[in-house]
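Any read-out appearing in this document is the output of simple, stated calculations on the displayed coordinates, not a laboratory observation. None of these values were measured; they are calculated from a predicted model. Cβ atoms are built from the backbone, for glycine too; each structure is taken alone.
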Structure 1
Amino acid sequence: MLLASDGLTAEAIASAAGKSLLTVRRWRRRYVVKGVDGLLTRVKPLAPEKIKQVVRMALHEEPPNATHWSTRSMAAAGISYGSVQRIWRAHGLKPHLVKTFKVSRDKNVAAKVEDVVGLYLDAPDKALVLCVDEKSQIQALDRTQPGLPMKKGRAGTMTHDYKRNGTTTLFAALNMLDGKVIGTCMPRHRHREFVRFLKLIDQRTPTGLNLHLIVDNYATHKTPAVNRWLKAHPRFHLHFTPTSASWLNMVERFFADITRNRIRREAFKSVAQLIDAIMQYLETHNADPKPFVWIKSAAQILEKVARAKQTLASQR
C-alpha cells in the first residue's frame, strides 16, 4: 500500500515486492473496500461441521447430473474450491479417480496362486521359471499428419486419428532369474504358433534344465496338439494362473513397459517396421536386463482376495 501511495503501478509493486500481480491487486482491493482493517483481516477457518459435510458429500453423495464431484461442483456448497482441495487432500479423497479390478471366480484360485507364487519365491533346483504369454493384435498405426516436437512451454503433438497398417502378435517368455526375454513376432496366435514358440524356447534354453512355464488359460495353451508336444518334451511343465488374474503373470509387466516406452507413441508405416521396433527393444532390453522381483506371499494375496469377496458380497 505504501508503494501504491507513491504512485507505483500494480506491475511495478509486484516486481518490487516479489509477489504475483494477482496478489497485489487482491490486497489493493481489500484496502479500497475496508481500509486498514481490510489489511488486518484473516479468513476464518472452516467450521468442523462444514469439513464433515464436504467429506460426507464426497463419500456418500453424487452431484446432480454427474457421476463424481469436482472441486468446483462441490464448492457450490458455499466454500471455495481451494478449501475443497485442502479438505480432500487432508482426508485422502480423490473423487476424480477410479481404479479397475476383477476378483477371480476360479474354483481352484487358491491352489493356482500357491503354485505360481511358489515358483516365484522358491524356484525348483536345476530349473528355469519362464512367464509366457502373447501380446496379440499389436497395431502398426501411422498418424495422418506429422506431429510437432516438444519445445519449451509446449508438449509434443500427434494427430488423434491414424491409419491402420496391419497387426502382429508378440510371443514372449520372461526369465524370472535374470530378466531376459525370449521373444518373436507372428501373424496369428493359434496353437500352431504357440507350439512354434515352445520350440524356440527349447532352442534358447540350456538342455539340462527343467522349464516351468507360467501361462494363462487361453484355449491355445491347452489343445491336444500342444499337450502332445509337451508329452514329447518332458522338461516342459505348464502352470496356469487363475482365470481373470493376468496380473499374476509377470510377463504382463514387461508388456506394459514395451507398450509405454516403444509402441504407443510411435508411428509405423508397416507391420515390418513395427516388428523391427519390437525386436530392437528386446535386443536392447536383453543387453542389460533387470529382473522383476516378486515379494507378496500366496497367503497375503489370498487374504486380500477373501476381503474383496466379502466386500462384494456386502454390496448385494
Structure 2
Amino acid sequence: MLRRSISLASVATFVVLSYAALVSQPLNAGDIILEEEITYGKGGERDLQLDLARPADGNGPFPAIVFVHGGGWRGGARQGYHKLVRAAAERGYVAVTVTYRLTEPDDNGKATNPFPAAIHDTKCAVRWVRANAERYKIDPDRIGVTGGSAGGHLSLLIGLADEKAGLEGTGGHSDVSSRVQAVVNYFGPTQMIRLARSNGGAGPIVESFLGGKPEELQKAYRKSSPVTHLSDDDPPILTIHGAQDTLVPPSQAQILDRQAKEKGVEHTLMLLEGQGHGFRGEASEQANEAMFAFFDKHLKGE
C-alpha cells in the first residue's frame, strides 16, 4: 500500500517545513546530476523555479516525472521532494520539483494569489519540461506528474484539465502542450464544494485558495474541481488516500474513483487503513515503491 509524507500549511493542522538554501551549480552525485534554481517561467512578475535530477549516463530519451509539493496551496517548498527526485533519477527518470505561487493570504485570509495562479504555474512547468526535452534527453511523450494534498489536487488538474479548460496561464511556452501520460495523486482534493463544506477543517483553506465561499463562487469551485474535467481521453491515475484522513476525507478519493470509471478513465484507488493525512515510515516507503511501479508501467511500459 501507498503513502507519502506531505508538508501542510500553517492553518491548524497544516505544518510548513523549512529547507536549506539552494546552490546554483549542477551537482554530480555519483549516478545522477542535480541542477537547482532553474527558471522555468513567470508567475505574474515573478520568476518561477524548479530543481531537476537526471541520470548522469545514458543517451535516453528518458521518461520524466514532475513533483508538485503540498501545503494547503499556501505553504510547503519544492525542496521537500529532493529525496524523491534523486530516487527517480537513479531509476532512469528525469525528475523535477517545482515552485509555484502560493496564496499568501493576508490577516483576513484573503489570498494574494488565489486560484488559478497555482495551476497556471504548474502547467507551465510541464510545458517547460516538454519544451526542453532535447536538452535533457527527455521523451516528450512520456511525462508523469505526482503530488500530495494540494500537490495531489494540482497534479490531478494538470492531468485532467485540457487546453479547453482555460487553465494554461501565460507563464511561458504557450506553443507546447501541458498534457501528461500518468498521474499519481496522494490524498488530493477532487470536489471542492464538498470539501469546503466538510467537517475536517479544510473549509477556510479552500475558501482562501478560491477567494470566497461556495455560494459566492460556484463557477470557480467547479472549475477547480478535478472531477469536473474528467473525459475518456484522460491519462491513467493512481490515487493513494488514508482511510482515516479527517482533513481531506476519503470520500474525495471515492468520488474521483466513481466518476472516473463512469467516464472510462483508468483509475486505481488505494485506501490505506489506519492512515490519516500523510504517511510515515514503512507505509511511506511502500507508497513510494507503488508510485514508481505505476510510473514504470505507464511511462516505461514495464
Identify the structure, out of 1, 2, from whose coordinates FRET efficiency 1/(1 + (r/R0)^6) of positions 83 and 227 (r between Cβ atoms, R0 = 35 Å, to 0.05) was calculated to give 0.05.
1
If mean count of other Cβ atoms within 10 Å over residues 123-130 is computed to be 25.8, which of 1, 2 is the source?
2
For mean count of other Cβ atoms within 10 Å over residues 203-210 computed as 22.5, the structure of 1, 2 it came from:
2
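From 1, 2, which structure was mean count of other Cβ atoms within 10 Å over residues 131-138 = 20.8 calculated on?
It was calculated from structure 1.
Assign the value 245, calculated as volume of the Cα convex hull per residue in Å³, to the correct structure from 1, 2.
For volume of the Cα convex hull per residue in Å³, the value 245 is produced by structure 1.
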helix-only ellipticity at 222 nm (-39500 (n - 2.57) for each DSSP H run of 4 or more, over all residues; to 500) derived as -13000 - corresponding label from 1, 2
1
